[in-house]
1. A value of 0.60 was computed for FRET efficiency 1/(1 + (r/R0)^6) of positions 86 and 222 (r between Cβ atoms, R0 = 25 Å, to 0.05); which of P, Q is the source structure?
2. When you work out distance in nm of label points 7 Å out along Cα→Cβ at positions 62 and 286 for each of the structures P, Q, which one comes out largest?
3. Matching task: 4.8 is the computed value of distance in nm of label points 7 Å out along Cα→Cβ at positions 230 and 270. Pick the structure from P, Q.
4. Which structure, out of P, Q, was Kirkwood radius over Cα pairs in Å derived from, given a value of 20.5?
Structure P
Amino acid sequence: MNVFVTGAAGFLGSHLVDRLLADGNRVVGIDNLVTGSRANLRHLDRAGAFSFIEADVSVPWTWVAAADQPDLIMHFASPASPVDYGREPLATMAVNALGVMHAVSLAHASGARLLFASTSETYGDPLEHPQRESYWGNVNPVGERACYDEAKRYGEAYLTSAVRKLGIDGRIVRIFNTYGPRMQPGDGRVVPSFCLSALCGQPLTVYGDGRQTRSFCYVDDLIDGIVRLATGDGLRGKIVNIGNPDEFTIVELAQIIADAVGVPLNVVACALPPDDPTRRKPDITLARTLLGWEPKVALREGLVSTLDYFRELTPIG
């Protein structure tokens, strides 16, 4: 297949490109490098089946004329961490609204399948636990996180409307907390923050009382589930959670990372940010039944390679 991947230079996008190429596809990666990094794709400089286009997918896709028509479009472009979308709130909304519109237009014109990377943030601070795809969510539409949460919800609404109105083959993955190599240092996410602090011998910053929970999925597991959703037959219009249902408190995560690094646990408490979800755990029944997928990598196992990445990236440890 010929696959277009927006956000290809990001954490998830670059791993997705690697998997698609390993499966024998041709891949066109598109990224404006606002939060992505060419370093994540440097190992592909001589890969004949991969080409890269530096472009903002929020504006009309004029670059399409220079590329072969896609069989599959995977729209992953978006700031995805609180630091990044807090810095670029309007760009975040644009890429998840206008970017989806442009992707839908191309999918309709070319007959390509379209997968939209949504997020567990569409559930907000959930009143249902664990979160099923049928849950509508509890989102503050005007809060500090709304630029991301509501933009993803709009992208979902636009794509599902296009499935019904235009008949395109659109699919949505709701991604839960994911970690692994190529995460961006300093992006405010808990895993890189804890890893870097522990490796530097600094206190780990815990927001609130640390009893809020997250479910952490290793990147290789996540990408496998995404590819199954994108390439499987009979999945038009489906919305599927992909994540690891093993639930940990933030304090538990801090202890696991401290143990993995071999340092005593030392934390400093800060105020909880506005609208920060108190519990987060996917119901992956649909992923199991529709895709035959479930995660395989345990948190402690995945943190080994994640910590190795940060050791190589920075002169620490």
Structure Q
Amino acid sequence: MARQRSLSTVLAAAALVVVSACGGEEDPLADDSGDTGSGSEDKGSLTLGGQDFTEMQIMASIYEQLLVDAGYTVDSELVSTRKVYLKELQKGSIDIVPEYAGSITDELNLAVNGPDAEQVSSNDIDETMKALRKLLEPDGLVALEPAEATDQNAFATTTDFAQENDLTTLTDLGEMDEPITLAAAEDCSSRPDCAIGLKNVYDIEIEEILPLGFGTPQTKDSVTSGESQLGLVGTSDGSLEQLGLVILEDDKGLQVSQNLVPVVSEEVVEQNPDVAETLNSLSDELTTEDLAEMNAAVDLEREKPEDVAQQFLEDKGLI
């Protein structure tokens, strides 16, 4: 359930087109005068990559607007999967990506140490960041400061079911000692952070897994209708409260840390120290609640990711 959402042709073009993080539209912060949002001189061009789904559309736009305000021209391109942009990041064709600490750590670990490599990410963000920085170093990449904001896998049930059974944690659910039906991603049955972990860590008896996807409307509908008692979602899903769903706390730390973290070319950071300062200022402010609210604004209220990003940055005093 790592987040997943051709790039080389675009990146190889002689003149890159500046696009918004959600694709195609003119950068709302650019103007014909060549001035940047902060009024400072143009400090040069940076290329921003990432995955193309709601949360990353928002995050990419936040990064872009922050960097434009700091004086940079930013070329942004979102693609379907991490594997596509990670290759370009390692080659130096991309300078910056917003990432999830645990997911990129696990992907790099498997790529470097083989498919049977022991997992080095954990629910401890400090240990995960230590492992991530070590894995990034050979490619000339650095991870900046992680935000408090995290989008981890989580398991939700209806508020009514939780109240009726006095459930606040996954431990509580296991202690019910009743079989449940779980709506989740197709690979849940083989994943240690999904069905295997629910059984081994929480002693939850899963009677059936409905392969309806990670955090999809179908998964959430299955739970709200009573077809399943538990659904696999993300901690930053902004629709849960409106749907009458509540996340059961992962009180034994089954899920690895998925804090939002900027991954940047070491060369860019060395030549432009204010890039790190700018993105770290965001990490100081961004919370999981912020993510959930912004996701809801795009997915439920149909606002544009770039507008939501700009409003967040203005509210936080970052631009």
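1. Corresponding structure: P.
2. P
3. Q
4. Corresponding structure: Q.
Throughout, read-outs are computed from the coordinates displayed, never taken from laboratory work. Please read all numbers here as calculations on a predicted model, not as lab measurements. Cβ atoms are built from the backbone, for glycine too; each structure is taken alone.
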